[in-house]
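Next up, some structures in structure tokens.
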Structure 1
Amino acid sequence: MDITELILDDHHEQRRLFAILEQIDRSETGVLEAIWSRLARFLELHALAEEEIFYPALLKVGVAAHRKSGVEDETLDAIGDHNDIRDAVAAVGRHKVGSDDWFEAVAAANLANSDHMAEEEREGLTDFRRLAALSRRHQLAVEFAAFEARNYAGVESVDKDPEEYVRKAERGLPTGNGGSGGSGGSLSIGPMKKN
């Protein structure tokens with residue numbers, strides 16, 4: 001078991017669920033809503049698992065390998081992407097399920113997520129396989145699987161400031177809500193802000 005493989009498995013499931021949505025008749029609003037609800041919760045859980053487990057480890061191995069700048073840039077971009085995905089998911093909820101606007105919002109969430117996954121697969125996951133020992137990747141896979149299992153019902157959606165996230169991760173501090181429902185690294189920005 002390897003954390004990079006678990007992340008790729010999650011990416012495959014995200015792509016599969018988006019593809020399912022594209023093939024359901026718009027009149028089957030109950031089915032669309034059920035599949036979307038599952039996918040939306042999964043997108044947030046996956047992002048938070050990466051933020052709690054994968055990206056701090058990527059930063060650590062990158063610094064140790066004297067590649068701090070590269071992994072910092074990848075992490076800043078990824079946390080920003082996660083915020084964009086959160087905002088796109090929230091936008092879906094502003095439309096009537098099955099409407100043209102709803103499908104357009106789902107397509108926008110799919111695009112934001114697809115762009116992020118492609119970049120992560122090309123950069124962060126590749127770098128981590130090159131820089132981290134298999135034993136470390138296995139240990140993190142166990143943590144990642146446990147985190148997702150413990151939080152299977154969903155986690156709170158909270159935007160994070162990418163620069164603050166990297167600073168905290170590099171100092172070994174908690175980087176977010178950890179699935180506990182706290183506000184963590186929220187900047188209270190954008191459509192996901194807390195009132």
Structure 2
Amino acid sequence: MARPQTISDDDLLERVRACILEHGPAVPLSVVSAAAGLSAPALLKRFGSKERLVFRALLPSGPPRWWDALVEAPTAEPHSQLAGALVAMCEDFSSVGPALAALRMSRLEVDRMFPPGRPGPAILARMRMADWLRRAGVGDGCEVLADAAVGAAEARGFLRWVGPQMVTPADDRVWAEALAEALLPGHP
């Protein structure tokens with residue numbers, strides 16, 4: 001009879017993720033298993049391979065927190081709605097950015113993980129932002145503005161992970177409100 005799992009997949013993947021981000025994607029399975037609190041054979045049995053374990057640990061487990069804000073129709077307060085989404089993007093990219101960088105540095109075939117012809121997460125984020133901006137009445141140039149907004153949030157979140165001194169000291173909400181005002185000039 002198999003022993004019951006005492007560590008949830010989510011907890012296990014969080015431990016593995018922290019280990020990979022600390023030691024790099026080429027970290028030996030023995031180090032990963034020690035950090036995870038399971039034997040290497042138990043990890044492989046649970047996830048199938050080290051490649052699959054690394055991939056699952058480095059990718060987010062669900063949609064980002066800001067996704068719903070941009071799915072909803074623009075509200076009577078579009079600046080505030082957009083600023084909230086931008087703050088959430090910064091926070092998400094503080095953890096997603098390093099994970100994607102580690103994934104890229106790994107020996108995993110990223111093209112296999114993100115097949116050509118299907119938009120990856122970064123493109124989906126820009127598409128979602130452009131659609132929201134269109135619905136907010138921005139008009140021409142939504143794709144470029146979406147690229148600028150999402151890119152700014154990605155950079156701010158990722159650079160905060162690199163080091164807090166790498167980002168302007170303005171509070172994320174103040175930064176996001178200023179960016180929302182620039183993206184939605186003349187809107188109520």
Structure 3
Amino acid sequence: MQPFTLYIDSPGHVPQSRAMNKIVEAERSPVLPPAAQTFRDAMARVASAVHIVTTTGPAGLTATAVASVSDEPPMVLVCVEAGSRTLAAIRASGVFCVNTLPGGFEEMAQLFAGRRGLDGEARFAAPGWTTLATGAPVLAGALVAFDCRLTAIHEAATHRIVVGEVVGLGGAGRGDGLIYRDRRFETA
């Protein structure tokens with residue numbers, strides 16, 4: 001193993017000269033990825049907001065891997081399993097909506113996660129769905145709903161990173177949020 005040394009002369013600047021103060025010295029070792037189950041167990045400890053991602057058809061799924069990308073233009077991303085029927089519907093329609101669930105919506109999260117035996121349009125039987133600019137289903141009771149036009153889909157191992165420009169906002173905008181942590185739903 002080869003040691004490496006990092007020298008810094010001002011915040012964020014790594015100088016070319018070794019005349020600066022030495023602040024870090026460590027041994028480099030081969031990096032081995034964790035086993036898949038170990039990784040899943042570690043990720044289960046991370047609290048994540050729970051969302052229902054919808055598209056025209058209608059189709060939808062429960063997701064926790066959602067993030068903002070930019071505020072100018074406003075963009076979000078969601079990670080979706082590559083073989084998902086909802087992903088195919090998003091590709092076909094070019095639109096989707098990320099509905100952030102409030103506390104108390106565990107049953108809806110379970111439904112859209114496929115744990116209640118319903119698919120497709122049957123998942124939208126409960127009242128409270130509307131639409132905004134794109135026509136993708138918007139949950140009126142969501143904390144916030146990001147109505148998006150699809151801008152890109154990137155491959156990443158077993159999933160696809162779906163990126164969209166936000167063209168409308170909806171939802172109730174109040175209340176506690178639903179999170180998923182330690183393989184269970186909680187209100188935060």
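Taking -21000 as the value of helix-only ellipticity at 222 nm (-39500 (n - 2.57) for each DSSP H run of 4 or more, over all residues; to 500) derived from one of the structures shown (1, 2, 3), identify that structure. The read-out comes from structure 2.
Between structures 1, 2, 3, the greatest calculated value of mean count of other Cβ atoms within 10 Å over residues 38-45 is seen in 1. Assign the value 29, 18, 15, calculated as semi-axes √(5λ) of the Cα gyration tensor in Å, to the correct structure from 1, 2, 3. Source structure: 1.
Work out the source of 15, 49, 32, 4 here, i.e. which of 1, 2, 3 gives that when P(r) over Cα pairs in 10 Å bins from 0, in percent, for residues 70-141 alone is computed. Among 1, 2, 3, the structure yielding 15, 49, 32, 4 for P(r) over Cα pairs in 10 Å bins from 0, in percent, for residues 70-141 alone is 3.
FYI, it's all coordinate maths here, none of it is from the lab. Since this is a predicted model, take the numbers as computed values, not measurements. Cβ atoms are built from the backbone, for glycine too; each structure is taken alone.
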